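Read through the structures below before going on.
Quick note: the coordinates plus some simple rules give every number you see, no bench work behind them. Just so you know, these numbers come straight off a predicted model, no measurement behind them. Cβ atoms are built from the backbone, for glycine too; each structure is taken alone.
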Structure I
Amino acid sequence: MRILWTGAAALVLTVSGAMPAAAQALRGEVEQQMPSLMAIYKDLHAHPELSFMEVRSAGILAAEARELGFKVTEKVGGTGIVAVMENGAGPVVMVRADMDGLPVTEQTGLPGASKVRVTTKEGVETGVMHACGHDTHMTAWVGVARLMAANKDKWSGTLVMIGQPAEERGAGARMMLEDGLYTRFPKPEYVLAFHDAAQFPAGKIGYTPGYALANVDSVDILVKGVGGHGAYPQATKDPIVLGSRIVGALQTLVSREVSPLDSAVVTVGSFHAGAKHNIISDEARLQLTVRSYTDTVRDHLLDGIARIAKGEAIAAGVPEDRMPVVTVQRDEYTPATFNTPEFTEEMAAFLTTSFGGERVVKMPPVMGGEDFGRFGREDKSIKSLIVWVGGVPQAEYDAAKKEGRTLPSLHSPFWAPDAPAVISTATEALTAMTMKLMAKG
C-alpha cells in the first residue's frame, strides 16, 4: 500500500461553500506548518518506541514545547510529558497525544519505513512500528502547540498538553493520573484528543456522542485437571475437555444473559494445553478478551466467567482443590471512552462550519479500546471528546470499495495512512476547538 507524503494536504483542505474568516486564517497557518511537521512525522515514524520506552519521542515533544514557551515536566507516569501554557484567566483545556508504537514489523515497503528492532521485556525479538498511527498523533500535537503559542492574543486560559505513554498497554493514562496529573498540574475542564482511522477516507472527521470505545478486560483461566495416560482417560479429569466446555458455555453470556440492546464481546483468543499425543495434561490455559460499554454489563460478564468456569468444573467432577483459577488482569484494564454527548454535538456542529458536512460525520461506537477515557472518567465534571480522523488515501479507499477487498486495519504491518491529510486535518480541528473553548470575550 502506498502513502502520499507530499501534496495530499492541499486536496483535503478544499471545502465547498463559505467558510468563516477565522477558519480560513487558521487553515493558512496549518498549511505553512506542514513542511516542518512532515519532517517531524517522518522522524517519528522511522524511530518508533514501545510502551514505556518512549524516551526519544517524549524528548522531541518536550523540546518543541519548551521552545514555544510552555513549562514542561518530563517523566510523568513513566515517560509521559506535561506542557503547560498559562495565558490569563479562563478555562483549562487539555490536549492529549499518545506516543507508543507496537511490536509489529513494518511491511509497507515505503522509503521511510521503520527498521527498528528490539528485544522486549519478555525476551522476544521483534520489529517496531507505528501501526496504530501514534506518530500522526504526536505530530499534530506539535502543530497544535505551535498554533496556540502563535495566537496567544486570541485566547485566554490555561493550555495543558500531554504526551502520554503506553496507550497500547492500557496503562499510560492511569499511571499519569496516579503520578499527579490532576494535582501537580492544572486540572482540565475539557479534554480533547483524536485518533487516526483506517475505516474511512483521509481528511474526514468522525465523532460519536456517548460511548465511543469499549471497556477492555484481559482474563486468564487456569483450568486444572487430573493428568494421566491417554489410553486410560477414566483415571483422569481431562482439562482439555473441561476447557472446551467452558469455551462453549461462555458464549451464552452474550447470547442469553446480556440484553440484545446492550453490547458485549467475550472472545477466547488462546487455548494452550498438553505436550504429547498420548498424555492427558493436568492443566489448560485460556486467555480471553472481554468488551463492554457500561460498568453493569462489564461486572456481569466478569462474574459470569468465574461462575461458568467453576460450574463446569463441578459438573465434570473435578476435586474441590482443583477448581479453575480465573484472573482478571487489572493492570491491562481499559475503561470505556465516553464522549460527553452535548459537548460532542456542539463541537461537531462547530467543526462542520469549517470543514463542511461531507467531512464531519457521526460514527457508530466501536468495541476497540482507548485509555483516553480515563481522563474524563476521573471527574464527571470534565467534558471529554476524542474524534476520529480518516487516514485511508482516497484513491485506495475507492479502489478497495470497487473491488470488494478489505483495507489494512490499525495494528496491521501494512497500515500506511495518508499522513499529510491526517496531520493537517487533526491539527486544524484540535486547534480550532481549543481556541473556541478559550476564546477571549
Structure II
Amino acid sequence: MRNRRGLHFFLGAALLGAATPSTPLAQKLSDEVAALVERNLSGLVSTYKTLHAAPELSGHEERTSAFVSTRLRSYGYEITERVGRYENSKLTGYGVVAVMRNGPGPTVLVRTDLDALPVEEKTGLPYASKVRTKDDAGNDVPVMHACGHDIHITTLLGTAQALAQLKARWHGTLILIGQPAEETIGGAKAMLADGLYERFPRPEFVLALHDVPYLEAGKVGFAPGYALSSATSVDITMRGVGGHGASPQSTKDPIVMAAELVLILQTIVSRENSPFDPAVVTVGSIHGGTKHNIIPDDVHLQLTVRAYREEVRQRILASIARMAKSISEGGGVPDSLSPIVKVSETEHVPATYNDPDLTRRLEGAVGQALGRANVSEVPPIMASEDFGLLGLGQKIPICMFMLGAADPAQLEASRHGGPPMPSLHSSLWAPLPEPSIRTGVRAMCAAVLEIMK
C-alpha cells in the first residue's frame, strides 16, 4: 500500500509538473493560442473599430450587448441577455452572461465592461466616434470609448473564440460576462442583484483586464494585493444667511466658509493620515450664488474620496463632517443651519484587491506566454472600478491585470520631455489596436488556461 501511494504521488507530481508553464507541453499550448490569435486578429481589429465608432452611454448599451451576445452565441456559448436590475429606474439592465460547460473542473468568470463616456472624441482617427445622444437628464452629449472598454470587449470576444477552438485543452466551466454601467459604478451591483451567482454557476476565480496608457502595447502589468482604490462621492451644502453684497456684516457668508473648507480639507491627507496609507480628497465641483452683489444662502460642494483600506475611508469621512461643522460654528451660523454632509451609498465602490497568490500565479503563466520581458509588476493606482464587487469582499479570488495600449514611440517621447500621454477619459486617448488586442487575448487565454488546463 505504501509503495502504491508513493507511485500515485510520483505520477501526480509528474502530471502536475507537466502542466506548469515552464514545460514543453505548456509552451506548445501557448504556441497554439498564439497561432489562433494571429489567425483571428484581422477580424478582431475590425470588430474593435466597429465598437469604437458606435459607443453607448452607461445603462444604454442595447446595441453593444446585442452585438456581444450574437458573437458569443456564434462561438457556441449559452447566452442570457438583459441581466441586471437598476434600482429606482425603469431601465432593464443590458448585462450579458455566456456559459460554456466543458466537463468537470474549475469555474472561471471573465468580465468585460460595455459602456462609454460623455466625451467628444478628438483623436482624428478614421474610425473616431461621431456619436451624439441624450443622457439621462435629457442633455445632448457626445459619446466616446475614452476608457478603452472597446479594447476590453474585443479582447473578451477574442478570448472566447480561441478557448472555444481549444476545448480539448481545458476542462471546467467558463463564464464570460458583458457588464453595463461600469462608468457610473452600477453595473456589477445590478448584475449581482439579478442573481449572477445564483442563476449561473458561481465562479471560483474572477478575471478581468484594463487598458492603460502608461505601458507600451505588447506589455502587461500585475499588481498583487490592492490594485485600485475605493471611491466615495460626498455632497456638502454649506448653509448661511444671505444678503446684500454691500453689507456682508449682516450676513453669514457661505461662500467664504466654503472657500475655507476647500483649503482645510487638504490637511486631512497631509496631516491626519499616515503617508503609508494612500488617500485622496478632491473637491471636484463648487457652486453657489447668482449675481455679483448677492451673498447666497448656501454653497454646494462635490467631493471624491479615495483610499485602499476601509478604516482609512471611514476616518476621512468623519474628518470631512467634523471640519464642515467646525467652520460653520466658527462663522457664527446657528445650529439650525448646520452644514448638510451626504455620503453617497450608490456612488461608492470598494477597493479592488487582487488575490496575491492568484495574481502571482497568473503573472508567471502570462510571462511564459508573452516572454518575461513583457510582463512586470506595477504599483497600485488611485483610480477605481466596480470589478472588485464581483469578488464578494475577497470571498472569491479575483485578478484584474493591466494591458499596455500606448504607442511605444509616443510613450517614449513623453518620458523625455515630449507631449504628455493622453490619460484614460481623455478625448485624445487612442489605444494602439493590433498589438493591444493581440497581447490582451494571448494574456487572458494564458490566465484562463493556467487555471483550467
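Calculating FRET efficiency 1/(1 + (r/R0)^6) of positions 116 and 332 (r between Cβ atoms, R0 = 35 Å, to 0.05) for structures I, II picks out I as the one with the greatest value.
Comparing mean count of other Cβ atoms within 10 Å over residues 204-211 across structures I, II, the highest value is found for II.
With distance in nm of label points 7 Å out along Cα→Cβ at positions 60 and 164 coming out at 2.0, pick the structure among I, II it was computed from. Working through the options, I get structure I. Quick check on the output: 46, 29, 22 is Cα extents along the principal axes in Å, for residues 356-427 alone, derived from one of I, II. Which one produced it? Considering all the candidates, the number was obtained from I. With relative contact order in percent (Cα under 8 Å, 6 or more apart) as the yardstick, tell me which of I, II scores highest. Between I, II, the highest calculated value is found for I.
Distance in nm of label points 7 Å out along Cα→Cβ at positions 100 and 260 was computed and gave 3.9; which structure, I, II, did it come from? Clearly, the read-out refers to I.
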